[in-house]
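What follows is calculated from the coordinates using simple rules that are stated; it is not laboratory data. Keep in mind that what you see is a predicted model, and the values were worked out from it rather than measured. Cβ atoms are built from the backbone, for glycine too; each structure is taken alone.
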Structure P
Amino acid sequence: MSRQVYKLNWAERLNEWPEQIPKPRPRGVKALGRRYENAVALQLGPTAVRGQWWRFRDANGPGLCQTDFIIIGKVWVAILECKHTFTDEGVEQLEQLYLPVVQMAEDKQAIGIQVCKNLSSHCSGKVYNTLESAIIAARAPGPTRLATLHWRGFGPLLAYKQKELAYV
């Protein structure tokens, strides 16, 4: 697992790629995940912001993180974490890093959705097949602000027109 946020002081959205972070050239399994992420990007179109960098400070000191996608609604922001195969690590990243950072930076309810091509035996809870249904589930009252979206890489990812997504 990557960084976990503890006693977050502040967070902000960055306008450009941080100088100290080299641009990756994925190979092997990581390249497979990147191709899946590219397919998700094509489905989302201009609805989502891809590869947004965030800067924050917590009890551990300064930190940086990058979300795969964010979708900003009127009162919420959805963080989409793409994984070729469902992982517990993706859930932990959403819960312990991205949700607190993005919620503080955007000052809106943050929800997390792990978008995966393949499910695994570790996947617990309900799994949704449209982005809208996953957003509705993650926004529902209850202890969790997470949902899993199973998209095999073909067919529509969105049930509605992209313009209507912000109103879900």
Structure Q
Amino acid sequence: MPWEQVTIMSQQREFVWLAQKEGANISQLCSRYGISRKRGYESLRRYRGEGEAGLVEGFRRPHHTPVRTPPAMEAAVVQLRMTHPVWGGRKIRARFLSLGHETVPAASTTTAILRRHGLIDCEEALKHKAWRRFEAAFPNDLWQMDFKGHFPAASGGCHPLTVLPGVSSANVGQR
């Protein structure tokens, strides 16, 4: 006996068919199909209004975005980046603020605008990652050495070497 093919659409059809029967308990049906009651009633309403087409999943993207950066500001960000190709989102934002603009997008939004227009090279951005502390799971798992170089001393020469125990994640808060 072959496996029965189950799709979301077939489950929605079955739900609507069972929900329209006389004496159907919508709460129990929603629980059985793993959906909220709000979703169940919405599926019923759409089926009654649009038929089978109402069960097809629509796009969830909003129809309009009220807080989107205005196109004029986005164009100004792109233009300033073209003039100064090494400036990032924080510097461009600071420049607009120093020029007296009142509504300037956040640095992260400015960076997103630059990425959207292909003005940030991902490989180049990876080179400029923030400094990260070396940490080990246990004390003495990690040691740091620093050779200070050669310099003359009264007894001949000095070759200083500094050796420090690494920081374990257990005692990071103690420093």
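Some observations on this one:
- For the set P, Q, ranking by mean count of other Cβ atoms within 10 Å over residues 14-21 places Q highest.
- Given 23, 19, 16 for semi-axes √(5λ) of the Cα gyration tensor in Å, calculated: source structure among P, Q: P
- Each of the structures P, Q was assessed by distance in nm of label points 7 Å out along Cα→Cβ at positions 6 and 86; the largest value belongs to Q.
- Label whose coordinates, when relative contact order in percent (Cα under 8 Å, 6 or more apart) is calculated, return 12 (choices P, Q): Q
- Test item: helix-only ellipticity at 222 nm (-39500 (n - 2.57) for each DSSP H run of 4 or more, over all residues; to 500) calculated as -12500, pick one of P, Q: Q
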